[in-house]
Structure I
Amino acid sequence: MNETPSSRLKISVVVLNYNGQAWLHRCFESLEKQTIFPQIEVILTDNNSADESVKFTEAWLARTGAKGRVVQNGANLFYCGANNNGAAAASGEFLLFLNNDTWLEPDCLEKLYDETVQAGANAAAPMVFDYDDDTYQSGGRGGLDLFGFPTGGPPFEHTEETPGAPGCSLLIRKETFDKIGGYPPELLIYGDEADLCWRVWVSGGKIVAVPSAHVHHRGAAVVNPEGNTKTIESRTSDSKRFLTNRNGILFLLKNCQHILLLLLVPHLLMLLAEAMVMLAAVKRWSYIRKAYLSAITEAFKMHAHVRAWRRRIAGFRQRGDFWMMRFLTLKPGRWDEVKRLFKYGLPKVDAK
């Protein structure tokens with residue numbers, strides 16, 4: 001039987017999970033309370049968790065009668081590979097990539113869907129608040145700074161276009177996600193949402209911020225677990241900073257057509273300057289070698305990956321660098337990290 005637009009599920013909620021059972025109860029409870037709950041499905045894409053996450057989800061699906069399933073990945077495929085697998089199992093008109101350390105206000109999905117469709121957009125960013133209160137966290141990225149780093153923007157008051165969406169709760173049409181190639185598995189995690197959103201715009205699509213759709217997010221629950229539902233310190237790791245820095249370089253190499261490739265020069269200079277500051281702060285050369293120097297060399301070693309994606313993007317590109325330059329901004333992309341420095345002090349760096 002052919003599926004009619006009215007009978008198709010509106011949203012497939014793809015919940016990324018790795019040993020996150022402690023977060024799933026509130027996340028799923030908030031999904032169960034959605035005003036359009038009968039028109040969504042919930043897919044847990046599980047990265048081989050050792051806890052009872054899968055058992056908990058299967059019991060929740062059975063108890064609530066929710067549409068959905070568990071996708072067991074058999075290994076830790078990180079953000080990109082796991083979300084690709086979840087998307088492949090989805091049947092909704094839209095995909096909502098949702099981190100497990102989130103919960104949604106009851107009308108979130110209804111407003112997010114309606115506003116996105118009304119705007120004729122391909123993707124959308126809800127308004128994201130802190131987990132325990134209404135402190136603004138993000139609502140879509142503000143663009144690229146002059147060093148080639150993504151930067152956030154202030155809260156939106158009305159639905160309007162935005163360069164990107166936060167990876168913790170990113171809505172995108174399934175057709176668009178498939179068209180632009182999904183998440184590159186090689187990225188693993190960090191910077192993946194900026195990469196995806198840039199391709200949405202390059203392909204001729206549109207992203208909107210929907211401030212009336214509210215999501216609450218803990219953030220960095222695995223890397224920075226102290227404080228439970230509240231962030232009480234600044235913490236990172238050698239591996240997290242390596243992937244963040246490497247993927248930022250790959251973003252520019254893959255997605256910039258010509259003139260925006262010049263951003264690589266200030267981008268690399270900023271990374272080297274930051275490395276010197278962090279060496280003085282952390283006083284551990286192995287961290288600088290891994291997180292900065294290895295990140296730079298590894299990005300340029302991935303030339304086959306870059307070439308393959310540049311060819312792929314050229315196949316659907318409808319907007320070039322001159323058009324995309326409207327997303328350049330004077331606000332420094334590292335400003336949020338500076339604010340965290342003043343709030344929490346020097347970051348604690350785990351050597352892993």
Structure II
Amino acid sequence: MKTNSTRATTWQRFRRNPSAMFGAIILFLFILIAILGYSITPDKTRNADQQSVEIQAMPPGYSQMFLAIQNNNRPQPWYWPVTGKLLSKRLIPINSYSVRNDSLYFQQYVDADTSFAASIPYKANGNITILQKKYLLGTDGFGRDMLSRLMIGARVSLSVGLIAVFISLFIGVFLGAISGYYRGRIDAVVMWLINVTWSIPTLLLVFALTLALGKGFWQIFIAVGLTMWVNVARLVRGQVLAMSELEFIQASKVLGVSNMRIIFRHILPNILGPILVIATANFAAAIIIEAGLSFLGIGVQPPVPSWGLMIKENYNFIITQHPMLALLPGIAIMLLVLSVNLVGNGLRDAMDVRSGK
């Protein structure tokens with residue numbers, strides 16, 4: 001009953017924080033988009049990689065007619081909402097078409113000022129269909145749907161944040177807890193390891209781990225996570241050192257309660273607030289580091305739609321015609337990082353029993 005009362009009080013405090021609720025709503029929307037994935041994206045192909053180079057860098061709201069030619073009849077996997085559909089259609093942009101004498105005549109679109117006439121054999125209910133597609137956020141430099149790329153890119157950012165935080169918490173909380181509780185030689189060894197890792201610039205350490213593990217989707221997640229445990233370990237060590245001197249911890253030792261039970265049942269639950277704050281900070285930092293690595297070309301590799309990679313592919317449009325192609329993924333990164341930080345700060349305040357609010 002006491003636990004339920006504590007949870008209810010925490011939720012009431014969190015709910016009364018308008019900035020925390022705003023962050024929670026934004027974060028929930030990003031998570032929902034990531035979970036639903038290809039089932040809600042306009043481009044349902046794997047990695048949202050349906051390219052039409054004739055319509056590259058088109059503005060938001062652009063609409064185009066296509067001649068869709070079925071390349072193969074392979075069945076789509078039942079799990080396509082998770083991985084995306086196999087590319088089975090070739091899209092030819094056209095301006096107009098007509099059907100005469102079992103042939104389809106059309107004006108193939110080349111650019112805004114150029115088109116040419118062409119024709120192909122056609123029969124009703126065949127492998128050729130006419131599509132009208134609207135690109136709500138325009139197209140990128142390869143003619144891909146910008147909205148779909150942004151939506152699938154949310155998966156990459158949330159995944160790297162979650163995995164990096166999990167790795168950093170698993171290593172940092174364990175090492176920090178045993179270092180602060182047992183002290184002595186264990187503390188000296190852990191602090192030496194922390195100081196050595198701390199002395200290496202984070203970006204250089206990520207570079208080294210990426211080169212050692214290789215470029216790829218999972219490698220970058222592990223590399224980022226292995227560089228972020230130091231902050232967690234230092235924070236947990238300091239909190240455990242302070243908690244170990246409190247009377248109820250000393251009483252537990254006198255009563256013969258095991259060390260592991262004291263650490264995991266009495267100390268760590270009481271420092272959950274600071275841990276949540278550093279976890280959300282690491283979550284946000286992991287998103288930014290992954291975006292930076294992808295922008296430099298050593299993170300997630302094409303055609304996976306990483307927000308950092310999207311900025312790299314479209315940043316030259318900032319000084320030419322459509323700056324939003326590079327600004328949109330940057331805005332998405334900013335909103336996700338802001339929402340995570342707002343939620344983390346809100347949880348810290350809601351779980352702080354000393355605030356009296």
Structure III
Amino acid sequence: MKVILANPRGFCAGVYMAVDVVDQILALCPDEPIYVYHEIVHNKHVVRRFEERGVTFVDRIDEVPSDSIVVFSAHGISPEVRRAARERRLTAIDATCPLVTKVHMEAIRYARDGYQILLIGHSGHDEVVGTVGEAPDAIQVVESPADVHNLRIHNPNRLVYLTQTTLSLDDAEVIIRALRHAFPNIKSPPSDDICYATTNRQTAVRCIAPDCDLVLVVGSRNSSNSVRLTEIAEAAGTPAHLLDDMSELRAEWFEHVETVLITSGASAPEDLVREILAELIARYDAVVQQYDVYDERIEFGLPQSLKELMRERGVDPSGRTITLDHSSGIVDWLNERGGAVEPVRITISAPARVGS
């Protein structure tokens with residue numbers, strides 16, 4: 001069996017930052033209870049591992065005791081939650097992905113300028129709930145082209161669309177075309193809202209999946225971008241399965257399968273991919289190659305709220321950054337096992353994305 005690893009896969013910089021923020025707070029405040037508002041990222045293993053280290057996850061801000069430390073998840077929150085945190089005198093550390101914050105700022109600006117905002121996304125998703133909270137009177141959520149006919153539009157010349165950052169490019173484009181057909185003068189955001197990591201991972205699957213017999217996507221079922229990767233593989237004509245970890249592998253998936261593509265959602269830890277890969281090598285004597293579609297090396301500064309907490313605890317945050325580099329990882333691990341894996345560079349016609 002041949003196993004192809006898609007690169008990039010796994011943690012995006014926003015997820016890496018959010019996870020790193022909680023890690024740093026645990027190190028800074030080892031004897032204090034740490035709370036996280038909503039799942040820090042949509043992956044059950046990440047959440048469970050933090051729970052095992054004493055972190056408490058809550059769905060309502062009033063579940064956090066007054067004067068405690070609370071971390072806001074990578075998906076962003078509404079101003080109402082921020083106000084409630086201040087009223088409870090909470091030390092709030094904001095781990096919102098900067099790319100989600102960008103969408104929030106766009107929503108605030110367009111609402112202030114008198115636009116109605118059509119937010120393309122999944123109603124009820126944490127990110128969408130947070131964005132809508134920035135301008136609830138100005139935003140309507142559009143989940144499919146069928147929703148376009150039910151929109152309440154005051155002035156078709158003062159419309160703008162924004163998108164959830166983790167959508168499928170294909171699905172978003174279908175909705176955008178429907179909006180443009182119904183409202184020819186609708187404005188688009190100044191730059192793509194769908195994040196570079198979502199775009200790059202989807203492009204890699206779209207490029208590689210047609211040449212494979214099976215696609216495995218490592219990720220949790222509440223991870224929007226992981227679900228989209230599975231759908232993209234299936235749309236390319238290749239059977240695909242979304243699985244949380246090695247325990248969910250099924251022997252019947254591999255009957256008459258010669259080539260398997262493995263990728264992972266933006267909130268899935270790389271060690272889960274490594275465990276699945278080790279299992280396939282043991283079961284099927286798999287030969288592994290990594291296909292490099294994009295190189296990602298992203299650097300974010302520390303959240304300002306974390307810097308302030310560090311100073312309070314006597315730690316100098318100067319010069320500290322959060323850097324994610326997908327250049328080696330599993331390839332190094334395989335080579336140490338004697339696999340001698342050489343990454344294969346894949347050239348595609350799609351334009352390079354931010355972070356590539």
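Every number in this text was worked out from the coordinates using simple rules, so none of it is lab data. As the structure is a computational prediction, the values presented were derived from the model and not from experiment. Cβ atoms are built from the backbone, for glycine too; each structure is taken alone.
Highest-scoring entry among I, II, III, by distance in nm of label points 7 Å out along Cα→Cβ at positions 116 and 196, is II. Tell me which structure, out of I, II, III, gives 23.7 once Kirkwood radius over Cα pairs in Å is calculated. This value belongs to structure II.
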